[in-house]
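Taken together, the values in this text are just the output of simple stated rules run on the coordinates, not laboratory data. Not measured: the values here are computed from a predicted model. Cβ atoms are built from the backbone, for glycine too; each structure is taken alone.
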Structure P
Amino acid sequence: MGCFRFRYPEWAEVDPSAWIQKWVAVFLLVKERTEDDRVYKALMEKNGVLSGDDFEQIGRWKVGSLQKDDGKDSKMWSPKTSAAYEVWMEAKQNPPPRPANDSINEMFARQFLITWSE
């Protein structure tokens with residue numbers, strides 16, 4: 001059995017201690033990540049009962065564009081970016097229907113995906 005190979009970034013082989021230092025920084029709860037974690041937990045606690053504003057939060061959270069304390073938005077959270085801003089804002093205005101009995105069957109999933117991919 002071969003030994004482990006540690007790769008980072010761009011799959012270049014690095015010393016295990018360097019690998020740990022790079023990845024631990026990604027998962028440390030610095031101030032920005034603490035807010036990210038708080039928003040995630042608040043959304044999860046809603047158990048699928050989401051408002052239009054929640055869909056905007058999901059979009060912001062997904063791309064790392066949560067609104068700052070000063071009220072300024074990330075440049076990523078704007079139309080015509082890879083953040084799918086227009087799609088999330090449409091979801092805010094017209095939230096997708098909640099499945100009956102909180103059960104997602106194949107027909108519901110298919111219709112949901114068709115609707116939101118258009």
Structure Q
Amino acid sequence: MSAIQFFLERGFTPVNKAVVISGPNTMAVWTPVTGKRVFVTDISVGTNVGGTIAFYFDNGNNQIARFSVAGSASISPFIGCWESTVVSGAIFARTLGNASDGWYVNLTGFEI
């Protein structure tokens with residue numbers, strides 16, 4: 001059973017987040033409602049120039065994953081499920097190597 005099916009069968013509503021990150025930057029890509037934790041079940045990332053993007057739990061020190069992509073590339077890795085380690089904690093993305101064209105980050109998951 002997939003993580004998505006697991007949460008849907010228990011009555012949770014999926015949440016989609018779409019964020020554009022311009023230039024080398026660190027920013028929250030998902031901030032849950034107070035008292036909830038994020039469970040990311042699907043991710044896709046696209047960029048025009050290329051470089052590296054890394055994802056972190058709440059404080060920016062707990063790296064979840066890092067991807068390096070070429071210019072004009074998109075990725076949709078199979079991640080299973082990323083479970084937030086902190087209640088009310090955000091998921092952050094940090095980009096390197098992209099001057100201005102932006103990173104397009106799409107996340108799907110649940111807030112529980």
Which of the displayed structures (P, Q) returns the greatest value of relative contact order in percent (Cα under 8 Å, 6 or more apart) on calculation? Q
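For which of P, Q does P(r) over Cα pairs in 10 Å bins from 0, in percent, for residues 35-90 alone, calculated from the coordinates, equal 22, 46, 27, 4? Walk me through the numbers before you get to the answer.
Details: P: 24, 54, 22, 0; Q: 22, 46, 27, 4.
It traces back to Q.
Have a look at P, Q and say which one yields 0.9 for distance in nm of label points 7 Å out along Cα→Cβ at positions 3 and 43, as calculated. It would help to have the intermediate numbers written out before the result.
Numbers: P: 4.2; Q: 0.9.
Derived from the structure labelled Q.
With mean projected area of the Cα convex hull in nm² computed per structure, which member of P, Q shows the largest figure? Working shown, then result.
Details: P: 11.8; Q: 6.4.
When mean projected area of the Cα convex hull in nm² is computed for each of P, Q, structure P gives the biggest number.
Hey, helix-only ellipticity at 222 nm (-39500 (n - 2.57) for each DSSP H run of 4 or more, over all residues; to 500) derived from one of P, Q reads -15500; which structure?
On the way: P: -15500; Q: -1500.
Only one of P, Q returns -15500 for helix-only ellipticity at 222 nm (-39500 (n - 2.57) for each DSSP H run of 4 or more, over all residues; to 500), namely P.
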